[in-house]
Structures are given as C-alpha cells and as structure tokens.
Structure 1
Amino acid sequence: MDRSEPTPPDRPAAPAAPGPARRTVDRLRALAHDTPRPDPAVAVRLVRHLARWIALAGLVGVVSGVASAALLRALRWATDTRADHPWLLALLPVGGLAVGLLYHYLGGRADEGNNLVLDEIHESRDRVPELMAPFVFIGNTVTMLFGGSVGREGTALQMSASLADTVSRVLRLDDDDRRTMLVAALAGGFGGVFGVPLAGAVFAIEVQARGRLRTDTLVPCLTASVVADLVVRGLGIRHGVTPTTGTVDLTWSLAGKVALAGIAFALVATLFVDLTHGLTRLFGALIPWKPGRPVLGGLCVIGLTLLVGNQTYNGLSLPLLDHALRGQPVGDWAFLLKLVFTAVTLGALFKGGEVTPLFVIGATLGATLAGVLGVPVTLLAALGYVAVFAAASNTPLACTIMGVELFGAGALPYFAIACVVAYACAPPRGIYRSQRVAD
C-alpha cells in the first residue's frame with residue numbers, strides 16, 4: 001500500500017522577483033508620480049529673466065567693446081608716435097600735471113578709479129561718474145604718449161563701468177540690477193581689451209572678493225564679455241598673437257619645478273603691490289597737492305630711462321613681452337626694471353592699468369627662472385605671464401582660463417599649478433584696495 005501523501009492540487013506559481021531593469025522602470029515611474037509637475041508660469045518667468053539679462057548684458061558688451069576698441073587704437077597710436085619721436089618722454093611731467101589738474105578740479109570721485117567701481121558693487125552708495133570714461137581715456141593716452149609705464153586694463157574697466165552705470169540710470173534700474181550691470185561691465189572691459197572672453201567673465205566674478213565666487217551673475221558676465229570681444233574684433237582690432245605652448249606631459253619633476261616658480265611669482269607680485277602702494281604714500285607725503293605728484297614721478301621715470309639708456313621699459317613694453325614668450329633674450333633683471341618703472345608711474349598717480357605691466361613682469365621673470373630650473377623658456381614665460389597677475393589680483397581661476405585662451409590647453413595642468421600656488425603664497429592684499437577678503 002502506498003502510504004505517501006496524495007499529490008496536492010496545482011497552485012498558481014509565485015511571481016518571479018522583478019529584474020534590475022524592471023526595478024529601474026518602477027522607480028522612475030514612482031519618481032515621476034511623486035515629483036510635482038513643473039509650473040509653466042515659473043518656466044516662463046525664468047526664460048523672461050534670462051532674456052532680460054542677456055539683452056542688458058549684451059548692451060553692456062556693446063558699449064564695453066566700442067570703448068575697448070577706441071582705447072586700443074588710441075594706445076597703439078600713442079605708442080607708435082612715441083617710438084617715432086623719443087623726445088616726447090621729456091614732456092611726461094607736463095602731461096602728468098595736465099591730467100592731474102583735470103582730475104583735481106573736474107574729476108570728482110573719478111580719481112578713485114577701479115576701487116570706486118568695486119565699492120559700488122559691494123554697496124551701492126552713489127554712482128560711477130559719467131566723466132570717468134573720457135577722463136581715464138585721456139589720462140591713459142597721455143601717459144602712454146609721453147612714456148609712463150602703465151597698462152590698459154584699468155582704463156577699460158573704468159570706461160566700461162562708467163558707461164554701464166549711465167545706461168543703468170537711463171533705464172532706471174534698481175540698486176541690485178545696477179550692481180549686476182557693473183559686474184558685467186568688468187567682464188566686458190577685461191574680455192574686450194585682452195581678447196579673452198571666458199577669462200573676462202570669470203575675472204569679474206572672482207575679483208570682487210578673495211576666496212568667494214558669486215556665480216549668480218555668471219550669465220550677464222559671460223554675455224557681456226563675449227559680446228565685447230566680438231565687437232572689438234568686428235571693429236578691426238587684432239590682438240597680439242601669442243605662441244602656443246603645445247602639449248606638455250604632466251610629470252612629477254616638472255610639476256615640482258612649476259610649483260617652485262609659483263612661489264617666486266608670488267614673491268614678485270607681492271613686491272610689486274607693496275612697492276606701488278608704498279610709493280603712493282611716499283609721493284603723497286612729499287607732495288600733498290595731487291596734481292604735483294605726476295610731475296615728480298615723471299622726472300623719476302625720465303631719470304630711470306636715462307640710467308637704462310633706452311625706452312624698453314616705458315609704455316606697455318610689448319616687444320619685451322614678445323621676446324620673453326618666444327624664448328629670446330630679455331636680460332636677467334628685466335622683470336625688476338619693469339616692476340620699478342611701473343610702480344613709480346602708478347605711485348605718482350599717472351592714469352593706466354597694472355595688468356599689462358604684470359604680464360611683462362611675469363613673462364620676463366619666467367624667462368629668467370627657466371634656465372635656473374631647467375624648464376623650457378617659452379613654457380615658464382607663459383606661466384609667469386598669468387601667474388604673477390593671479391597673485392597680484394587674487395584671481396587664480398580667471399588667470400588659469402586666460403592661460404588656456406592665450407597659449408592653448410596643452411599645458412593646462414601647469415597653468416593651474418602656477419596660478420594656484422602663486423595665489424596661495426601671496427598675502428591677501430592685492431592691487432585693488434577695495435577687493436574684499438571673504439570670511
């Protein structure tokens with residue numbers, strides 16, 4: 001007899017466990033079911049907000065580009081004229097006095113320059129004077145014509161900010177929108193005058209405060225900088241061609257050498273900042289009347305030129321910069337001579353920027369260090385070009401991007417190392433007194 005239990009009736013089989021693909025689909029469906037549907041009204045407001053700021057920043061870019069193009073043409077004329085007539089250097093004290101009188105009696109707060117623009121961005125109190133644009137244009141051109149050692153970035157930023165603030169008042173923008181317009185103006189002025197639209201956008205965001213990035217103005221800044229660069233190029237201005245570094249492999253040895261160079265870049269940037277500010281105080285103590293300071297400063301620059309025996313360090317010194325970037329001899333102490341010429345000129349209150357001289361100082365310093373460290377001259381000159389400015393202005397990200405825009409992406413890691421090390425080793429104080437230090 002079979003004692004086994006009877007076979008139970010058939011039961012439905014248990015459902016198989018869902019596979020990974022099925023589980024993923026179920027999760028997506030649940031997420032779609034649980035997530036609130038986007039509000040079309042919110043999307044419309046966002047699009048309108050972006051469109052508004054693209055239009056406003058585009059307008060800032062146009063005026064910044066036109067101003068930058070006019071400045072570049074004027075400075076090129078001034079440089080060529082002085083090259084044809086070297087005796088114009090003797091009139092530097094007279095030109096400085098004339099511009100000093102113009103600012104003293106008619107300029108008002110325009111004499112505060114880039115620091116005024118940064119102050120108005122941090123806290124809107126008054127306005128950027130309309131006269132700042134024409135006055136700094138005249139002042140920079142006069143300084144360049146007669147041989148002062150200055151740059152062009154300060155003038156481009158001030159002209160752009162003055163024009164943008166005028167547009168803000170015409171359009172009756174509120175204080176928050178006005179500050180955004182000023183930040184966009186910094187981007188347009190920097191990107192337009194140097195032909196680096198991406199670096200210009202990041203510079204405007206980064207320069208406001210050391211250690212803090214306010215990315216809420218990224219769209220206006222990028223729009224203004226790109227438009228300004230397109231306008232400058234459209235008006236027939238061609239920036240100097242910089243040699244590319246080519247692809248440089250990342251190695252421990254070269255990275256260490258670049259880091260050591262970054263420390264030297266920081267030290268020289270700090271020397272520039274401290275000497276410029278110190279000479280500003282010294283000239284102020286010697287001659288309390290501001291229009292008289294460029295007279296003394298002009299005489300000092302003439303004396304320095306006579307000691308050197310040529311005008312290599314007057315004006316922008318672009319030939320010196322080009323020689324360094326192409327690996328041609330520049331002299332071991334070229335960076336220090338350019339530093340002294342520029343610090344004396346700016347300390348005596350001549351009008352112009354600091355950036356191009358810092359480019360020259362950095363490139364020539366890099367060329368000098370290249371032999372000591374065993375690094376290709378063209379590479380270290382390019383790194384010094386951006387890293388000294390990164391340390392002096394507290395803008396390592398913008399300067400890294402600038403390095404890529406100017407010299408190509410083949411040495412990107414080294415641009416980042418040089419700029420970040422130089423920035424980290426430099427003290428918080430920089431060329432812009434109104435730049436804040438984030439908590």
Structure 2
Amino acid sequence: MDKLLIQGGTPLKGEVAISGAKNAALPILCASLLSAEPLTLANVPHLNDISTMLRLLAQMGVEVTLDGADGLVLDSRALHNPVAPYDMVKTMRASILVLGPLLARFGEAKVSLPGGCAIGARPVDQHIKGLRAMGAEIRVEEGYVIARGKLKGARIVTDMVTVTGTENLMMAAVLAEGETVIENAAREPEVVDLANCLSAMGARISGAGSDVIRIHGVERLSGATHSIMPDRIETGTYLCAAAATGGQVRLTRTSSSYLDVVVDKLLDAGCEIDTERDAIVLRAPQRLKAVSLRTAPYPAFPTDMQAQFMAINCVAEGSAVIRETIFENRFMHAVELIRLGADIRIDANNAVVTGAPRLNGATVMATDLRASASLVIAGLAAQGETLIERIYHLDRGYERIEEKLSRLGASVRRVH
C-alpha cells in the first residue's frame with residue numbers, strides 16, 4: 001500500500017495548474033447515460049474515483065474512448081445492463097448518481113447502496129423520496145435500490161440540502177413528462193456545471209445555482225461537448241499549503257469566483273491574494289493568524305475545506321474555533337494532527353485549535369479524502385520527516401499531488 005514521505009519546513013513557491021473538479025466530473029459522467037449520442041468531455045481529472053465511475057459505466061455497456069490528455073468520449077447507445085453492482089460501487093458514494101439517469105431513460109434501474117469515506121451518514125433517502133414523487137416505484141432489497149416506472153414532473157422539496165440528491169433529481173427530471181420543481185436545492189458550482197452540460201445536451205433547466213431549480217422535461221437529449229470546471233477544493237488545498245509553509249504560489253486554470261469565503265478566510269489569516277481571470281496568486285505572511293469558521297452548505301464555508309484550515313490553524317498565531325455542521329465524524333484528522341504536535345481540543349462538533357510554534361514530523365494515517373489533505377499540509381509545514389499512510393484516500397481526489405507539490409519546491413515522494 002502506497003505511502004507519502006514528506007520532508008517538511010520548505011516554503012512552497014512557483015506555479016502549478018489546477019485539475020478539473022472531481023465533484024463536477026462524476027455527475028457529468030453519469031449524464032452520458034441520458035443520451036444515445038456521444039458526450040465529449042474535456043478537463044477530466046485522472047483520479048481513482050473517476051476510474052471507478054468509468055469502470056461502472058463500461059460494465060453497463062457505455063463505450064469510453066480517450067480523447068487527448070484529459071478528454072473522454074462516452075457513448076451509451078449500446079447500454080444493455082442498467083445495474084450498478086455492489087462490488088463496483090462499494091468504495092464510492094457518487095455511484096448513486098446513475099440511479100436518476102438510468103430510470104429516466106430506460107424506465108428501470110438496480111443500484112447498490114453506496115460506500116465511501118467514513119465521515120458520517122449520507123443517506124440516499126432524499127433521492128428516493130424525490131423519484132417517488134415523480135412516479136417511480138422503488139423498493140430497497142438486499143442492499144439494492146430497485147426502481148421502475150415512467151417519470152412525470154413533480155414539485156419536490158428536500159428535507160435537507162443535498163448535492164448528489166439535487167444532481168440525481170435534475171438528471172431524472174430532464175426526460176420526465178412535464179415540469180419538475182426542486183426546492184431547497186443545493187447551490188454548489190458543481191450543480192451549475194452539471195446543469196450547463198445538460199443544457200448543452202438539450203435539457204431545459206432554469207435556476208441552477210439558486211435554491212429553486214425548474215426543469216421542463218424533453219423527449220430526448222442529444223450529444224454535446226463540455227469542459228469540466230476547475231476543482232475549487234483542490235485550489236483551496238494548494239492555497240492552504242502555501243499559506244501554512246509561508247510560501248508564494250500562482251495557481252493557473254482556476255478561478256476565485258467559486259471560493260469567495262475561502263479567500264476571505266485566508267485574507268483574515270494575513271495572506272495577500274491577487275485574482276486574475278483564470279489564476280490566483282497567494283503570498284503568505286511570516287506567520288498566519290488563527291481564523292475561526294463554521295461549515296455550512298454553499299455559498300458558506302465548505303465542509304471539504306474544514307480539515308485544511310484546521311491544519312493551517314495548527315501553525316498560526318492564536319486560537320480558533322472550528323464548527324462542523326455537515327458531517328458528524330469529520331474531525332478524525334485531529335488525532336493525527338496532534339501526533340505532529342498540534343494543540344487541538346474536540347468538544348462534540350467544535351474543535352478549538354491553538355497554534356503551536358512548530359510542528360514536528362511523525363508517522364500519521366489518513367482516514368478520509370480531505371483528512372489526507374490536512375496531513376499533507378501539516379507535514380509540509382512541520383520540521384523533519386512525515387510519513388502519511390493509507391494515501392489511497394488522497395488518490396481519490398487529488399491528481400498527481402506529489403508531482404504538483406514537487407513543482408512548487410516541496411520534498412515529497414511516494415513510497416511503495
């Protein structure tokens with residue numbers, strides 16, 4: 001099993017390009033199921049989760065063709081097996097996103113209840129509730145969601161804001177008869193990116209990016225060409241890594257427009273940030289100031305950046321309170337950060353972090369995707385050698401991370 005070996009204490013400096021967004025690419029890959037014509041995608045990141053989704057689509061009968069360095073063509077005209085088996089989806093929660101498209105186009109689907117990171121309950125009941133409102137007959141048997149029926153437009157009010165739930169219901173609604181209104185919809189940029197792709201395929205969608213999305217169903221969707229948006233969480237992670245090490249970086253092929261609240265917190269921490277049309281420049285102070293935060297659905301502070309900010313607070317001046325409101329188990333990285341010398345106290349869903357004069361390298365273990373990123377940031381800022389175990393989590397969401405960090409001057413290498 002691979003590990004990551006970091007020799008810390010060197011400020012990050014230089015320029016690196018940000019990859020396409022994993023959380024936008026995954027639902028857009030599933031959107032290929034909605035049309036019998038090819039969907040051509042650009043800026044697709046090379047990640048384990050993407051590979052898993054492509055294998056899942058291929059076993060259903062989708063033809064996947066590489067198109068350049070980061071492009072794909074997906075053709076589902078010969079799809080013959082609308083089933084997502086457990087052994088294909090057990091490692092990735094996003095696999096539930098095939099449910100809506102399969103049901104909309106073929107009138108049936110059998111999808112295993114998904115697995116993924118152990119960061120708390122992320123139930124699929126909102127997906128099922130919405131599809132039932134659209135006329136689907138759904139039962140859950142032996143760990144599978146089995147759905148049948150011809151979908152019709154409906155008014156759907158989700159009990160909670162759910163990104164994958166919003167995306168699944170959007171994809172189901174584009175081929176449903178009549179109008180569907182999704183209220184309390186997720187507003188994330190990745191939802192907007194999916195809506196843009198679906199619109200390019202001929203869908204009629206309005207309101208994406210707001211809490212009310214309207215979809216007028218159409219008889220069929222066509223092929224299209226779409227470029228995946230930049231990964232805002234990868235962008236934020238590299239900004240935090242530069243901040244924690246006292247560095248200066250320029251991130252290209254990205255935008256600050258999806259990261260307003262993260263940029264504001266980095267400014268509060270004492271960083272200087274310049275934004276360009278498709279790039280961000282960060283210059284870190286000699287020592288950061290601790291910043292408190294509270295996670296909440298977009299456009300508030302993203303839960304996927306909470307662990308990274310905990311890491312930079314570990315080396316900042318002062319104390320900060322981090323409150324996690326999205327997932328109940330998302331402080332598991334705190335114990336590992338403490339092994340590096342961090343001063344963190346956990347009380348239910350609050351963490352009080354007091355900056356230490358320095359962190360010291362140690363062996364630590366990743367527990368989930370974003371926890372992995374926090375350990376990388378802390379290892380880069382620590383003195384001495386840090387060995388991060390179980391980095392398969394990291395490979396699910398960060399493309400060629402050791403190569404990109406090395407380009408910024410870090411001493412990082414993968415140990416097999």
Item checked: With helix-only ellipticity at 222 nm (-39500 (n - 2.57) for each DSSP H run of 4 or more, over all residues; to 500) derived as -22500, matching label from 1, 2 -> 1
Checklist line | Which of 1, 2 yields 17.8 [mean count of other Cβ atoms within 10 Å over residues 125-132, calculated] | finding: 1
Next item on the list: Consider the structures 1, 2: one of them gives 61 for volume of the Cα convex hull per residue in Å³, for residues 61-100 alone as calculated from the coordinates. Say which.
Entry: 1
Next item on the list: Consider the structures 1, 2: one of them gives 52, 29, 18 for semi-axes √(5λ) of the Cα gyration tensor in Å as calculated from the coordinates. Say which.
Entry: 1
Item checked: Identity of the structure behind 4.4 (criterion: mean projected area of the Cα convex hull in nm², for residues 141-196 alone, calculated), options 1, 2 -> 1
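If we compute mean count of other Cβ atoms within 10 Å over residues 93-100 for structures 1, 2, which one ends up with the highest value? It would help to have the intermediate numbers written out before the result.
Working: 1: 21.0; 2: 26.4.
Evaluating mean count of other Cβ atoms within 10 Å over residues 93-100 on every structure, the highest lands on 2.
Since every read-out is calculated from the coordinates, none of them should be taken as a lab result. As the structure is a computational prediction, the values presented were derived from the model and not from experiment. Cβ atoms are built from the backbone, for glycine too; each structure is taken alone.
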